[in-house]
Structure P
């Protein structure tokens, strides 16, 4: 889990995509060619959030990214 203070939805989406692309572009020295990717789930904290609710939303977004084919970023909108 990565916590990013003072973030916006756009900022988090850009950060998640940069992280995803950086992992995919990494070359790993190994006798067998490795293709390592990452799925990213993101959400924003709202004033009345608990750590548990924040984690649950981010986790749900992560599993959505995995269900959608992996090597993706997914967003869980915070409650209004």
Structure Q
């Protein structure tokens, strides 16, 4: 990823949580090269399940992330 705005696909966040908590994501359903919002949603469901598995009570502002704005993605990225 060359720009923070590209994180809106949620794919990078899935990779980050996997690096921090190996085995927390099932990569069979993971979409790494996504460009459509329904594909973002699939990755979001995986990310949410991973947060639940590791016991992280985190609100994910999915509507804001999907818009691809720098500020929203940068703010969420800081959690990692």
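Each reported figure results from applying straightforward, stated rules to the coordinates on display, with no laboratory input. In this text the structure is predicted, and so the values were computed from the model without any measurement. Cβ atoms are built from the backbone, for glycine too; each structure is taken alone.
Determine which structure produced the value 32 for relative contact order in percent (Cα under 8 Å, 6 or more apart), calculated from the coordinates; the candidates are P, Q.
Going label by label, the one that fits is P.
Comparing distance in nm of label points 7 Å out along Cα→Cβ at positions 24 and 40 across structures P, Q, which is largest? Numbers along the way, then the final one.
Values: P: 1.1; Q: 2.2.
Structure Q gives the largest value of distance in nm of label points 7 Å out along Cα→Cβ at positions 24 and 40 among P, Q.
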With percent of Cα pairs over 18 Å apart coming out at 44, pick the structure among P, Q it was computed from. P
